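Multiple structures are listed underneath, in structure tokens.
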Structure P
């Protein structure tokens, strides 16, 4: 099943106070998150506490989330199965919508039509971005090798 976002996924921009809490929490979590299931005891004002178990994969995601927030970075959670509009996909790639539509038309990113609108799977968008980033790194490495071979002082 896919999830279509009727609106932009919410991006959380941490305040400085939230970033500080995230930094402290991520340090504690990192010290205890060694690939095992983690149990958290949740205390709520005026109610009894409850212990919950988190699987290792959820602990890794939570640690990544807290680390990013601790650095003051905005974060957005998007399920890999999510379907995005062309505008949402363009925003995630930081490109214009017409450019993204050309990528879809050229078959560089798979998409499907829902009526007259296109939808792009988040995982396909991330695969394109990873491949594009790898191509960019390869090109930069090749330029650096050429500059060294030509003794250009780099």
Structure Q
């Protein structure tokens, strides 16, 4: 198995953020109007809530989506686009539902000490963040990743 490193995982997270925001923003606009976004930009704090639906859509739903995607597909859309998947560290299979829940809750632990748990991915031998270690998961990438090949090897394959 080849481990997915920090930058690849960061790119996957950025893709997921854009995708999730594009799906959730219309729900919030329908529920609260466009004034909701001005309120958010005013910086009320990440724990502030505009209403019950706001808590569900911005905090609970993303965690539920992560758990479902990891346990059913083994990846989020961003990870799939980056050629990565989340696996059980013990056997390489998709993570069990319990592992996916622990991993999602582990995001909070990884974020608490100045995001050290996420930055740890860059230093860890198996490229695990704190959330991966807690859940017993790894993020791996495709073996046939052309980004690791030299330009000459790619030219040879193309001809």
Q) One of P, Q was used to compute relative contact order in percent (Cα under 8 Å, 6 or more apart), and the answer was 23. Which one was it? A) P
Q) Quick one: mean count of other Cβ atoms within 10 Å over residues 22-29 came out at 16.2 when computed from one of P, Q, so which one is it? A) P
Q: Work out which structure the value 11.7 belongs to, where mean projected area of the Cα convex hull in nm² was derived from one of P, Q.
A: Q
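If you rank structures P, Q by distance in nm of label points 7 Å out along Cα→Cβ at positions 110 and 142, which sits at the top with the largest value?
Top value of distance in nm of label points 7 Å out along Cα→Cβ at positions 110 and 142, among P, Q, belongs to structure P.
Values in this text are rule-based calculations from the coordinates and carry no lab data. Keep in mind it's a predicted model, so treat the numbers as computed, not measured. Cβ atoms are built from the backbone, for glycine too; each structure is taken alone.
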